[in-house]
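Read the figures in this text as sums done on the coordinates, not as results from a lab. Remember, predicted model here, so these are calculated numbers, not experimental data. Cβ atoms are built from the backbone, for glycine too; each structure is taken alone.
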Structure 1
């Protein structure tokens, strides 16, 4: 029997043949009736000695495009993602514009709230005991700071600071309160800016609670006690690791961050000095994100005042690779754009409660997006007599909560609560961060018995794994539905590229050919969806027959290169053509731009950083895809779909097989699941990524290509099958 490719001799070969005969793979037979849907699965194990490598063609033989310079650029893949986002945003705007009655607005608000909850995997259903305790106090000028620890979920400790104004004789028994959500600082609640804001609010008469977000301050989930630091960073790094795991479980890190804030409010409402009718929330950057979400979903909050966060998501998708590239999954819940929410929806979910939006003109959250969103929401409020409840302050400065914006927001909250307003912001003192620690060691996971968030994510998955199953074929059809009139057929026209822009057409161009030791390498450009292109290589024997059996060779980082030459030659020797192509945003199509500046990543190569899940260009593409309902896995599968149409139509392929090198083995298996006629060949170096195992083992770093919402509930074609019965070969 001939194999699609031959391992180096003298290797040991083990064949595991599934439910199709070997002849069917080789094009000499048919699939017997009643056999399984996955076709043939061949595993070849090579070990011990390696045969000498053949001389390789020059690098130019594998290049479809001229070399492009390193650095940031607007790629075709990024443009395609933005085009999709703006199409979806126009649909959202039309829904907003169609509102003519307040009843319609309330119905829209309800739909937005449900979409928000769906995007984050819902919220915990039970408010478990807080087990709150005060562990220390510091008296300041005009207020005291109480150090508090509570449990938002059993064993999940939250470290918090409560700022309590001194009580003059004439002071009311209950005071208004503000939840101060902290943004991205490794110091969390103890960061000087947050101390200053909380102290100012306390001196203005508010009780304030600020808490460490998960993965910041005293709540590191990946603390390395020997080094005295986290394995990542306490800004966005831990959020990336935690958030990506949550995505696989069908949730989002925002689920637990929002819940922490809601439980902080629960704690405030246990206090006799807090007025439950006068609760506000504010925060900047990541605190602005929390303010918008917690305020929208918790109706006990009367005033919502996010800072340095609200913008337009399509605009944010366009600039963050260049301006703010670190991964922060909680801010990119799946479908937030495609479901018609966006930041305008976050604000509208608060209707008719008062809103104050603060922004920085020079922010990396695009100011034009902020202005557009505030105008749209204010117009809807005004349509039903509440335009005065939406306030907007913008300062000419960079990212942050400036004094002028604080003064505007604090005065707005005071007016809503009928408090006297101050002409200036009060002066406050700043304490050393270690003085405000709620734990002796500075880390709850080092000191207190309890649970980490990875364990809680695993429990979330365990409660759903028996009742949730995802069909990848159905997900692919649904995700690509906006690109086809009939998603069940999804036909493509394959034709030479004549420069026309025709939907559903694969327009090919032969960019060049070369021959090396009897092997012809044809280099193609496949233009599809009018603007995107796939660089594709076709390897064939120079004297091959017209009928072709084709093996797709895929890799997560690039199409075939000189390093693949021995494997390509082996496949050709066994009568197979080889087709290899770049996946979206990889290989020749990738943006050659190093975005990571985190200390724990500085030693990595440019290629390793091109798709790193904590900070990379491809990670930003992956989050853009989540927002628009097109996870990267779907885009990668579409590239395989297009290659199949091209191979069958232009290359006249009579049968198709697919193999994935390294971590592309999972993508190859996924493709065989969606298209059972695409025979899965398991490579000896294939590394199957297991979504379920990642959650169960709390795997921290894995290919961001597989950032699939609910990926742990997918069922893929098996990597191997049972040994063939005697005589099957």
Structure 2
């Protein structure tokens, strides 16, 4: 760059502690090393200096001569035209960046000035947002002492921020839209704010989609959400020839790792999505499987790993989103088959579309960390209304709906191939566990009933690319499914959990905390029948929970011990609440030992009364307990419902006769230009219950 200087950015800003290396925990007392790499080209030999300040601090970066990384400063517009300068920063001069659920996401403006010698117009000033943090995925072995204390032997898969291990609460993100140009900042911000409102500290950017923009990471930096990033390779092998293809990969991955390195939200870099498990299986079962396996190993455990290590020292690298980890870091040797019986390694994922096992926790695998799990579900009727045009389109198995269900069968995605398995898995999920929606001649009402019944089960994934059936907790329009409200409830910092073991009908109640400090409080639980009558006195119990730990409060060894006074289990349900001693955290859960389709549900009538333009009071005006009350906002607006008493996101709850809940819809913007969408929202809200879903005819 010489002569006229224009808009300019850095190639790479790397903030690490002195001596830090990828995948290893650094010395938290070491000074910070700020490494700045600049893209510069010039048709002649010139000299230049770089200087700067860190706004809001006493840090001043004195003028330094630029040092060539790979090429001379005068390289004539070739592919490798970068230079670097390095500064040392006293850690006492800056505050650390944390995910918002764990601390404050402190950001600084790094204000830089480039001066070319001998040119009056040769000065250029610009700034970059930076944050100081260390982030490591610790995959070291548990010590013998830790194993003797009760930890299952094997390796860790623990995220560590600024030297502190933390429990990851998160979800996976697919591309924002099928058409990337429609992924505007409003939509990106709303999705990330929604993740944060559900107490998530990590979003995983799926390697089967696309690299996210700088704007996406800027918002993550600002809001305080860590971003697990992946190279865009997924579920397969990739050729290593011709050389031009591998060169293309090197350019793509290097550019993206360097581009994202300045963002403190960047938490991890994975070589691909799910490839390791697929290629292990290919190597075991295919005649020529070793060819593909060796290609996979070379690409992910050598080429991509080396590209990441060449461009950053601030984050960890794993070869695949789901991985067994490594035997050795230097030299790098992947674990693959080399496991010892009884030990746990790496992270796992789990999908099981046998709905009879959905709530059988003994059917779930044991792992250190789960990076994918979920069940596909329908969007709301309001989202379907955007794409279904004729009355026949609203049939549950219409061609249009089947075309918007890309699961299953695999490899049969051409329009209008019928997704028989995917449709069947959703319906059996309802019929196995819930009362079946009423069949009416009105296709719109029938589809609304099915959509309400199948809005999520148990977390893959956060968002949708279009109006369709998927695993998401947030619909394409930005509307939260019931799933997202439940995720917010179970991902709170401190929760009360009823753990039911179907195989022996035992119930355990725990309080779980992901906080870094001990927490105390009071838990209560009460049994009711579906008429709303108490079956026994409320149980009250004090608790104390260690950091990132659980405390068991109760155990019942069978239905007779669990349900009070010999009451029928199919006419019994449990309301559980928890409040910490300082009143900062509160949580509630609902439990029924028998599938709701077999329970003695009573007819119920729920009334909603506007108490403000965006506030509504919900009450059972007649009949029995309203099961899974769901309040829906009208189409055309974005936002979420919060409980006016606790301030927490709230929807999908049980409501007893004469019990009242007051909800406020927090408006987060409109997704259309129609006037008046935000006015009188409360009068246009719809309340549904499980009873309505079974018996409503209009």
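Looking across 1, 2, the calculation of helix-only ellipticity at 222 nm (-39500 (n - 2.57) for each DSSP H run of 4 or more, over all residues; to 500) that yields -9500 traces back to 1.
Just checking, which of 1, 2 has the largest value of distance in nm of label points 7 Å out along Cα→Cβ at positions 186 and 514?
Answer by largest value of distance in nm of label points 7 Å out along Cα→Cβ at positions 186 and 514: 1.
A value of 19.5 was derived for mean projected area of the Cα convex hull in nm², for residues 66-393 alone; which structure in 1, 2 was it taken from? Here the read-out was taken from 1. When distance in nm of label points 7 Å out along Cα→Cβ at positions 194 and 634 is calculated for each of structures 1, 2, structure 1 gives the greatest result.
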